[in-house]
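Down below are the structures I want you to see.
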Structure 1
Amino acid sequence: MSHFNSSWEVKELHLKNVFTIARGSKASVKNVFLTIDKDGIEGCGEAGPNTRYNETAETVIQFFETFPFEGLDSIESEKELEQFISENSKASDPQSAKAAIEMAWLDWLARSQNQPLWKLWGASSSVGPLTSFTIGLDEVSVIQRKIKEADQYPLYKIKLGTDHDHDIIEGIRKITDKPLRVDANEGWKTVDQAKREIEYLEKNGIEIVEQPMHSSMKKELNELKEWSPLPLMADESFTGTEPLIEIAEAFHIINIKLMKIGSLVKAKRTIRQAQELGLKVMIGCMIESSLAITAGGVLALFCEYADLDGNLLISNDPYSGLKVLEDGRIQLGNNAGIGTNKRILEF
């Protein structure tokens, strides 16, 4: 009987521009790339750890070093896979590492059947929703330059949560009238401040406001939703463990990120459950290569929104996969597996 072999390596992904949000800045990230192989077929997964959730490349590797990969030999279904990972991990273990394992196994499974995962999962089309292109915090003149450089994208997500948010929006509106979504990354401190900002944003044609206040401010977020003229989206407030009924009391939309929820299978189930509660769903991302972005794209085929641009922000993407069409919608290919190819790059 053949067995799964496993290996992993850290790759430093370099950002084209320093990326800044309300919590800090970064010029590169260290993601961990997992490969499992069996019967001459490889499956690949990616962990994009985020310090917001106390994860680093080192904690991911520590988890991989103790994980019983040989146990994957007996897995025959997605349900068994999810249960096996759960039984061999703790809640405090890196969610991004768990996502990478599941991603690799699903990639292997679909490749072994010579089918794209999106077809195995019954998506009606390989074309998904419009994806936004993210513009990080910076000087207004730099933000204007970044938007001009990204002129091919029809929709931007703007990072806010500063004491000069109005200057940023005014600067953007001087050069484009394209639709905007904003992400405060928990940057607004009070309900009154959030209300003032949202009133201003509504006047400037903003479509969606993501995570206006800190995830711990549940009462305040509930109050804000009751008032808000713009749809509010949960990001940091939804990691995947919170009751969806409570999320629906504070938000209109949830942002599911693989590196937070830790499972494509759980994410697929959560999409359905959220939509049954009247929540709309976005599939978002961290700074990731086309491997994890394409995996997210499979899920986005079942959702209303996408924010799958992490691969577009880096200069040394080790994979190719998901494409962004001229009209801004995402498209997956017909390659077997998750739908990616490896690139030959020096790291």
Structure 2
Amino acid sequence: MFGRTPSRLLVTLAIAASMAAVQAPVVIRMGTVAPRTSPWVDALQSMGQAWATSTAQRVRFTAFADRPSESEVIDKMGTGGFAAGALSVVGLADIDEAFNVLAIPFFFESDEELIHVLDRLTPVLAERLKARHYQLLLWGHGGWVQVFSKQPIRTIADLQKAKLFTSEGNAKVVQWYTANGFHPVPRPAGDIAVQLKLPTGAIDATPGVPPLALATQFYRDAPYMLNVRVAPLVAGVIMTDATWNRIPPDDRTRMLEIAKKTQDGLFADAPGLDARHIKEMEANGLKVIALSPTETAAFRTKADEMTASQRGSMIPEAIYDMAVRERDAFRKSKPRR
């Protein structure tokens, strides 16, 4: 009798532990470099609250904004510090170079083109992430990247002279800019406002989207904006397999439905946010530099020359070709404006 008592006790404890494990909520800590005051973090927090409600608190979510760099977010996802990350395509390209295809300068002319190509590429890109043990939950649209600078930039030559911010951690991007006559300065994203504020900072120009320029106030130290839409700022929210697989299948379905609504809202809001934030910055001293059609064409010609060198070196050939094919098919199906 005494010999069986410890066994029964162990069984009881094991059952209790198992029940506690089933009942314990899955806590999702998500890292992002986006400012906590930005509309993107607001949208992600709202999504997290909806996740918690729809799963009866079985899933709980917290966004940790203002991270110093996307490489830090990725590193912490690898060590368990974060279960998820909201990363720009620059950060996603640190995981897989295929994501560089969504950041090619002047590749897209409209949100409609972007949405069409993204819709076609998503299954392929999601599979590439899955091979690296991540789940792609949703895309985000942060607006259109434009160039902010301390001195006016009106030509390609002006831009080539600038000390231009680029995200640190990707030597190929730095080499690509340098090979094309530019002066890239790799720094953490959190360094942009700090360096621009310094009279002799490491950078004097940076690509950026209007909502970010306003949220971080860096436009006050780089008060000229070249009114040329370089590329859409596409981002993705990804989660580690280790966390995703702990969530019950029915809850995952609910979460993906909510994520899709969040994605749709971000894409619908992006154009209005750009316009509203540019107008607000202009009221506080921002000077918008509009180019003539000839000057804009010169930028596009240079960008096309640079783009060709990315195929196979910075972007897998199959992904690049697929993106070009889908974009061109969309343009043929729609009258060009």
Structure 3
Amino acid sequence: MRSLLLFSGAALGLLACTSEEIPTEPAVDASQARAAAGTYTAVDLGTLGGSFSEAKAINPAGQVVGFGQVAGGEYAFLWEKGVMTNLGSLGGSVTRALDINPAGQVVGGSSTTEGLGHAFLWERGVMTDLGTLSGGRGSSSGATGINPAGQVVGVSSTAEGGFHAFLWEKGVMTDLGTLGGCCSQGTRINPAGQVVGASRTAEGSDYHAFLWEKGVMTDLGTLGGDVSWAEGINPAGQVVGWSALTGGIGDGQLHAVLWEDGAMTDLGTLGGGFAFGYGINSKGQVAGFRSGQIGGAYLWEKGVVTDLGALSGGHSSGATAINPAGQVVGASETAAHETHATLWTRK
């Protein structure tokens, strides 16, 4: 079975349309309160014809986007009412959809005929190349988030040779800068235009989660370690992600976190060896992944953790996004040991 879930911050891989993956480690504790098992039902969304697919976002209407394996490549999909549609590409053989807004506009990254990764906006059957910050030959980009107004965020190579978070609006791509280091990446944007992501700091080796608003990028800090990453933001400005503790990123050192009003709340490992927060909705419900569990996908709400489980016969799973209705998407192992895009709905 293909390993589940792109590593946090994997939109960086859109620059070359590659990805890192999360290893599985044993559980270490079960300190969080648990909801009753079987609260949610896992639905297999299928594939584009291959043995792998993964859902990355879901909008209020229940439209789901992600990507899946097909003969000769890997392509973005839009799933709606039981039908999975291949969104095509910018000429290459790898396309990944990472977000969708309420209007059904989809963003992600696609390889071009030259083999470069470029950010795209897909709408009503048309895929538009959003370009890059540098605009030069050989430059790359990837889009990771879109809000209801159609503002897009992501990451792009720059003329200086690094890569920076960007905000794209009405044909104009704006460089959001960094926290003092060479590189940054935007991950999500809320209706107010607040952007989250991660950036290298002036120290050089550290990546810290950031919140960008009205031209100002704020360092959200860490739980004491060198790395943190902001993965999602809701309309109220609550931010979810993960952080390393002092001492590294080994077992027990990576915790899901929630930022709110300038304060960071440590959600812990949620019963696993490590945990990531990926998506947060308007109710403050968090969806994500923690290792060492049967399933792995979880929903966190006010200190209570719900184990979402896996598809029938599968063991591993991970959640990547949640919509206002509490519908959760991600991926799960199947009984045939394949990885399929999955939708979890409350029973």
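Read the figures in this text as sums done on the coordinates, not as results from a lab. Note that the coordinates shown come from a computational prediction; the quantities given were computed from them, not determined experimentally. Cβ atoms are built from the backbone, for glycine too; each structure is taken alone.
Out of 1, 2, 3, which one gives 19.6 for mean count of other Cβ atoms within 10 Å over residues 224-231 as computed from the coordinates? Working through the options, I get structure 2. To which of 1, 2, 3 does the computed value 0.55 (FRET efficiency 1/(1 + (r/R0)^6) of positions 136 and 304 (r between Cβ atoms, R0 = 25 Å, to 0.05)) belong? Clearly, the read-out refers to 1. In this comparison of 1, 2, 3, the computed figure -10000 for helix-only ellipticity at 222 nm (-39500 (n - 2.57) for each DSSP H run of 4 or more, over all residues; to 500) is attributed to 1.
Out of 1, 2, 3, which structure matches 32, 58, 10, 0 when P(r) over Cα pairs in 20 Å bins from 0, in percent is calculated? The correct label is 1. For which of the structures 1, 2, 3 does the calculation of mean count of other Cβ atoms within 10 Å over residues 88-95 return 16.1? The read-out comes from structure 1.
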